[in-house]
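Heads up, there are several structures right after this.
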Structure I
Amino acid sequence: MTELKYAKNILIEDLMPPQSPEYIKLMEEQKKAGNTIDRTLLLGIQDSIVKGSFFAGCELLWNLTGSGPVNIELAHTHDFDEIIGLVGSIKSRPRDLGGEVEFWMGGEQHIITHTCLIFIPQGVEHCPLIFRMIDSPIFMFEAGNNTVYQKIR
């Protein structure tokens with residue numbers, strides 16, 4: 001049987017590199033306080049996985065545990081543009097995020113309660129990304145026009 005030339009370009013499992021020590025510390029601190037986010041990392045792609053690919057990743061955020069919000073990312077910048085998508089899962093109200101997210105960009109606080117795409121220009125500081133409430137699952141994805149997800153700071 002002939003091997004398909006582009007079969008390697010179709011990913012069915014998450015192959016993203018491990019999280020940074022700063023991210024692991026952030027999640028551990030919140031867990032000690034009793035606040036976690038039940039999430040499933042679905043898929044990730046970048047040049048080290050499929051040669052020539054830009055980076056993208058996606059996950060499902062099911063719910064929060066504990067009494068406080070959960071921050072899943074620290075403030076940082078990139079030397080490339082990035083898009084973050086937050087998508088609600090309420091069939092009768094698809095534009096309703098089914099939760100509340102606090103997102104910082106360029107020193108501005110944004111409270112997000114609707115399905116949205118966020119464009120972050122190269123060099124603009126963004127995050128934290130804080131989930132205050134999740135009433136129904138939220139699909140989140142991020143992508144950038146770079147071959148690897150890399151923070152400047």
Structure II
Amino acid sequence: MRYWLMKSEPDVFSIDDLERVGVEPWTGVRNYQARNFMRDGMSEGDGVLFYHSSCEVPGVAGLARVVSATYPDPTQFERKSEYFDEKSTRESPRWMLVDVRFERKLARTIPLAELKAQPRLDGFALLQRGNRLSILPVTKAQWNVVLGME
């Protein structure tokens with residue numbers, strides 16, 4: 001089992017939204033490195049730190065689980081979608097996704113400022129300067145530190 005951090009803007013899709021729907025396809029990833037993490041690294045059963053980004057208090061808000069193998073993101077084929085990619089075809093899709101299932105909200109959102117102040121998170125991809133990817137790998141040790149901060 002591996003661990004991941006997946007970012008979402010809460011005004012677009014929040015941990016509350018995931019709790020309400022239960023399982024959601026993680027559509028709209030349009031960065032090749034983030035896509036490769038999903039395509040090449042994620043497996044059913046992997047743990048997810050659900051991170052609220054681009055909001056007043058960014059931070060880890062909950063836990064989710066990967067519950068599907070990777071498959072083509074259908075929004076790349078939908079002309080009216082903001083994620084449409086005219087160069088992608090059904091025979092050779094560019095963009096992939098996984099389904100994620102709600103596990104639980106954290107007792108409190110762990111703010112980015114607290115994560116940055118935690119010395120045991122040195123090397124955590126989220127905290128690396130200039131790293132703005134929406135999907136990041138998390139080590140088991142980092143996973144345990146973050147959950148210990150709850």
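Where a number appears in this text, it was derived from the coordinates with a stated rule and is not lab data. What you are looking at is a predicted structure, and each value in this text was computed from that prediction instead of being measured. Cβ atoms are built from the backbone, for glycine too; each structure is taken alone.
Some values worked out for this structure:
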{"read-out": "Source structure (of I, II) for helix-only ellipticity at 222 nm (-39500 (n - 2.57) for each DSSP H run of 4 or more, over all residues; to 500), computed value -2500", "value": "I"}
{"read-out": "Which of I, II yields 0.15 [FRET efficiency 1/(1 + (r/R0)^6) of positions 10 and 130 (r between Cβ atoms, R0 = 25 Å, to 0.05), calculated]", "value": "I"}
{"read-out": "Structure (I, II) behind the derived value 26, 19, 17 of semi-axes √(5λ) of the Cα gyration tensor in Å", "value": "I"}
{"read-out": "For mean count of other Cβ atoms within 10 Å over residues 26-33 computed as 13.5, the structure of I, II it came from", "value": "I"}
{"read-out": "Ranking I, II by distance in nm of label points 7 Å out along Cα→Cβ at positions 66 and 98, the structure that comes out highest", "value": "I"}
{"read-out": "Among I, II, structure where distance in nm of label points 7 Å out along Cα→Cβ at positions 58 and 106 as derived comes to 2.8", "value": "I"}
{"read-out": "Test item: relative contact order in percent (Cα under 8 Å, 6 or more apart) calculated as 31, pick one of I, II", "value": "II"}
